[in-house]
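Chemist: The data blocks that follow each hold one structure.
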Structure P
Amino acid sequence: MSEQLRVVWQLMLGGWTGLSFLAEALAYQMHLDGVHIMLRPVIHRFAGPANIPALREIVTRPIAPHAPQISYIQPEYWDTSHPGYKIGFTMLEVTGIPRDWVRRCNAMDEIFVHSEFNRQTFAESGVRKPITVIPLGIDPALFRPDGPSHKMEGYFTFLSVFEWGERKAPEVLLRAFTQEFSSGERVVLLLKVHNHDPGVDVARQVKAMGLRDDAAPVVFLFNQPLSEGQMPTLYRSADCFVLPTRGEGWGMPILEAMACGLPVIATDWSGQTEFMNEGNAYPLRVKQLIPARAKCPYYKGFQWADPDYDHLRYLMRHVYEHREEARQKGQTAAEEVRQKWTWQQTTAKIKARLLEIGKKAEKG
């Protein structure tokens, strides 16, 4: 019997960011797939007990110093003192990465990113170490077209899921929807929104948009956590997913919605172009690239997409009026996701790369 594959997995446990949830999910899937995972938690003010209970026991395992290490977190937290082969695993949603990230990437042995988009942005920023694309995936047992749903009877429901902030362009979505659809139409926009920034008043920002009074209704699910099992039900309860994002490192809600059979309208730029195209979705045109202005310090000096407002209105109206075409596109998307974009396929790529690294090390 061959020796069990081992890997040290550096991450932030218990965090609420997308990267933290993904780091835990991948570590757990690697464990399920037979890899001996050793966890190296990052000390952070947002850290806590693992969101996935099984990892709370795994974290007690001792670290094997010469096993390869994957650091799945922002580069400033990467452990470069590990004596084994060191892999930095991260993403960014703009046209480049900060100089400090470049320096830290070049101090590792290899870099993992989720998309060809980031492979290019990292390389063009000056990363000289090998860059391997490791796409993300979903659990097909959860995120699938069949299953419970709670549709709003008589209404066509557009759904969006995001963390409130400049990158997700909420003002573009709200203005486009409320200008395109009037109160006399049986259509609703459902927004599942989270905001962890106490300095941001979402209600005040929405009021400042000056949305027209006779628009179709907009419903907020605000800071209401749903379990992993409840999220697929939410997706299946909608008729179309829409997100005019300015940039994604991957775009997990887009993929999850596609897996649940929804037609998707999302910006045709950045990480989601790895899995989204005209054959399985409704790509939203980009007018131009604009400066990435947000509170995030990583974005300074870089650009992101300016989603086309008029095209967004057109696509929402088109899906609303061509429901059978949209339904078929959603079915195509669900089948493609099931075939190509699952957690097991993600971890299979990681395991294959780790085996290649181990063979090279044996040859000296």
Structure Q
Amino acid sequence: MKKKASWLSATLVAMAVLCFSVSLVACASKDLVSLSGASKGRIYVGDRWGNSVPVPEPQELLNALKAAKPVKDPGDVKPETEADYVVTTENGKIYYDSAGKYLAFVSSQGTRRVFQGDLSAALKSLASLLPPVFTPGIDDKELESWLPSLTRTANPVAMFFERGGKYFLVVCGGEVPTAGYSLELMGVVWGPAAGSNVNRALLKFNLRPPAGDEAKVASYPYQAYTVSAKVPVEVEFEVPTGTGEKAARVPMASVGQNVILFQPEAGSVLTERVRLVGKARVWEATLMVEIEDGHDILGKKTVTASAGAPEWGDFDVWMDLKAPTNPFGSIIFTTSSPKDGSRVEELLVPVMFGGK
């Protein structure tokens, strides 16, 4: 009787092991589409900040997910909180690390499997719908070398650069009284602003003072990002008040090849007297600025920056304007070519006129 019981027990154990092995093989053999249930319902793609959009025609994305191969977790996959994109499916979420081409699937029950595959083509076809990725750091050696100078600004300002088919965002905290301040990105909101039907990325930052005593010297905190697409960008700082915090909008500079205008912003309404603040990297530190209304030049002035090219110099000047005959116009910065003295248009900023 004991032998029979022992045989039965061994048989049951063997069957359990066999069933478990079959289950593992079946699980391992599933591709990412089957495992995630991506073909069963609607697929959403978003970012780590919670922005998400439905995929209208998912076949290309499904093909890319199906082609992904299961791999042993290499240990260097970006954490879910830092994933570039998040694909939400019927059975869970797929976190995409575009640098390593890793896809970490986390099921609704919390189990995790890692695949390797490339979603870049499928995501590119969705570029007009998706929020861009803001990756810390700048993949441009020249622009990176300019940052110590460009980020020395009296007040907070944001600059968006387009260079060689790549896009970069620099957010400056302005001058603060001590060392140790930090600028931290708290979130990105993707969608149209009030009164608009055009999507924009709204970045929300905290400018944090140091926790302890720091050197009493002026410092200029900033953050710089490589951006995956050219989109409208807005920036806000959370500013402490007596009753909590409030959002303060950060001006967006107008960026040219060798001139950056901080103030006034594009689209500003100018009055009879205008202050122009910015930076320039021009020959002999000299440039001309003129403001026109489409018919007449309302004001013209020679501007001298604090340093000449190849350095970036600061300028801060006032201009008096004649009365406009048209409500729309431009601020135009020009230089003279060092080769032949011809006019070089460095930056054109659209503006409006009105008021006193």
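Any read-out appearing in this document is the output of simple, stated calculations on the displayed coordinates, not a laboratory observation. No experiment lies behind these values; they were computed from the predicted model shown. Cβ atoms are built from the backbone, for glycine too; each structure is taken alone.
Chemist: If helix-only ellipticity at 222 nm (-39500 (n - 2.57) for each DSSP H run of 4 or more, over all residues; to 500) is calculated from each of P, Q, which structure is the one that comes out at -5000? Each step should come with its number before you reach the end.
Modeler: On the way: P: -10500; Q: -5000.
Of the structures listed, the value fits Q.
Chemist: Something else: Taking mean count of other Cβ atoms within 10 Å over residues 172-179 as the quantity of interest, name the structure among P, Q where it is greatest.
Modeler: Working: P: 20.6; Q: 17.2.
Comparing P, Q by mean count of other Cβ atoms within 10 Å over residues 172-179, the maximum is at P.
Chemist: So Kirkwood radius over Cα pairs in Å, computed for just one structure, reads 21.5; which one of P, Q is that?
Modeler: On the way: P: 21.5; Q: 24.4.
Computed on structure P.
Chemist: Out of P, Q, which one gives 6.3 for distance in nm of label points 7 Å out along Cα→Cβ at positions 212 and 340 as computed from the coordinates?
Modeler: Traced to structure Q.
Chemist: To which of P, Q does the computed value 10 (relative contact order in percent (Cα under 8 Å, 6 or more apart)) belong? Show your work: numbers first, answer last.
Modeler: Numbers: P: 16; Q: 10.
That value comes from structure Q.
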